[in-house]
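Novice: Next come the structures, one after another.
What follows is calculated from the coordinates using simple rules that are stated; it is not laboratory data. All values reported here derive from a predicted model rather than from experimental measurement. Cβ atoms are built from the backbone, for glycine too; each structure is taken alone.
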Structure P
Amino acid sequence: MHKNSGFSLMELMTTIAVIAVLAAVAVPNMIGWRSGTKLQGAVENLRGDLQWAKLKAVQENGSVTVLFLPGGTSYEVFMDNDNAGVRDAGERRYRLRDIPAGVSIDLGSTDFNGNDYVTFNNRGFPVNAGVVAVDSSGGAGRDINLSRVGRIVIN
């Protein structure tokens, strides 16, 4: 008697169909998870840079500004000697950070008393308190609130 080994065509097609259904369910969840992780990472980096700018202002005994650049894809942290909110020649840039692809700063919803920047004075207090709105291409968003006393809270 001859024994057949291997899979039949029907068994192979059934296995492929099951794998396809599982992939159709898992892939969108993985994409959503990745988008949420990128948003959370960008928000945590921005929060850390705001905290760092506050501490740097105290350390340098001067004004340090975090300026959100046009397009909402990056921001810079610099010593702002004249408190103008714009980095002039001779003012030292500490950091220039790009926001990850798929995440951006919503400049329309970001507001620091009408400005797109926040400046910390030599005591670590923000000159202009407000909120930074960070959005992802997946539709999710987070806000970073900065109070008058320098408290940074993610909502």
Structure Q
Amino acid sequence: MSTVAVSAAEFRDAMAVLAAPVAIATTRYAGRDFGFTASTVTAMSLDPPLISVAIDRSNGCHEPFVRAGEFVVSVLTERHRALAARFAQRGADKFAGGGTGTFPGSQLPAITGALALYRCTRRAVLPVGDHDLLVGELVTVVHGPAARPLVWYSRTFHTAEPA
């Protein structure tokens, strides 16, 4: 059996047809807020309740996320397209321009009007290729208003429609 290596371009093309929910991960570290847009949020375990979020090691907020004890994952709605684009930019002041607040009862940054907010305690950081998986234990979940979720498909944002 022969194996043919998949190029980075082929990998990107293959992943473009895999629809994924869009979320923004946020944390506070050393008195500053950090965040990034993520389309790789995955449920990992029911007991204990664990999720993972992939972060590129070259991301400017990588170090704060792997050091911070807590983070929030905000599940985005169709109204958050511009915010998702802003948090995906490198070097941008992601918290300027509104759309953010704090997770209820904490100082952790979160996205206002999100479909759901997941407050997590960091349990592990697992290296996987050029990314790290941040494994978090859900300690609190807040459900937002009912709305259509934002998804990433074919290299752009879309809105998921109910069946």
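Novice: Can you tell which of P, Q yields 13.9 when mean count of other Cβ atoms within 10 Å over residues 45-52 is derived from it?
Specialist: Source structure for this number: Q.
Novice: Suppose P(r) over Cα pairs in 10 Å bins from 0, in percent works out to 11, 33, 23, 10, 7, 7, 5, 3, 1, 0; of P, Q, which structure was it derived from?
Specialist: Label of the source structure: P.
Novice: Work out which structure the value 4.2 belongs to, where distance in nm of label points 7 Å out along Cα→Cβ at positions 37 and 125 was derived from one of P, Q.
Specialist: P
Novice: Of structures P, Q, which gives 21 when relative contact order in percent (Cα under 8 Å, 6 or more apart) is computed from the coordinates?
Specialist: The correct label is P.
Novice: Turning to a different aspect of this structure: Determine which structure produced the value 19.5 for mean count of other Cβ atoms within 10 Å over residues 77-84, calculated from the coordinates; the candidates are P, Q.
Specialist: Q
Novice: Hey, another quick one. Who wins on mean count of other Cβ atoms within 10 Å over residues 21-28 among P, Q, i.e. which is largest?
Specialist: Q
Novice: Using the calculated result -3500 for helix-only ellipticity at 222 nm (-39500 (n - 2.57) for each DSSP H run of 4 or more, over all residues; to 500), pick out the matching structure from P, Q.
Specialist: Derived from Q, not from the others.
Novice: Tell me which of P, Q gives 1.2 when you compute distance in nm of label points 7 Å out along Cα→Cβ at positions 53 and 85.
Specialist: Among P, Q, the structure yielding 1.2 for distance in nm of label points 7 Å out along Cα→Cβ at positions 53 and 85 is P.
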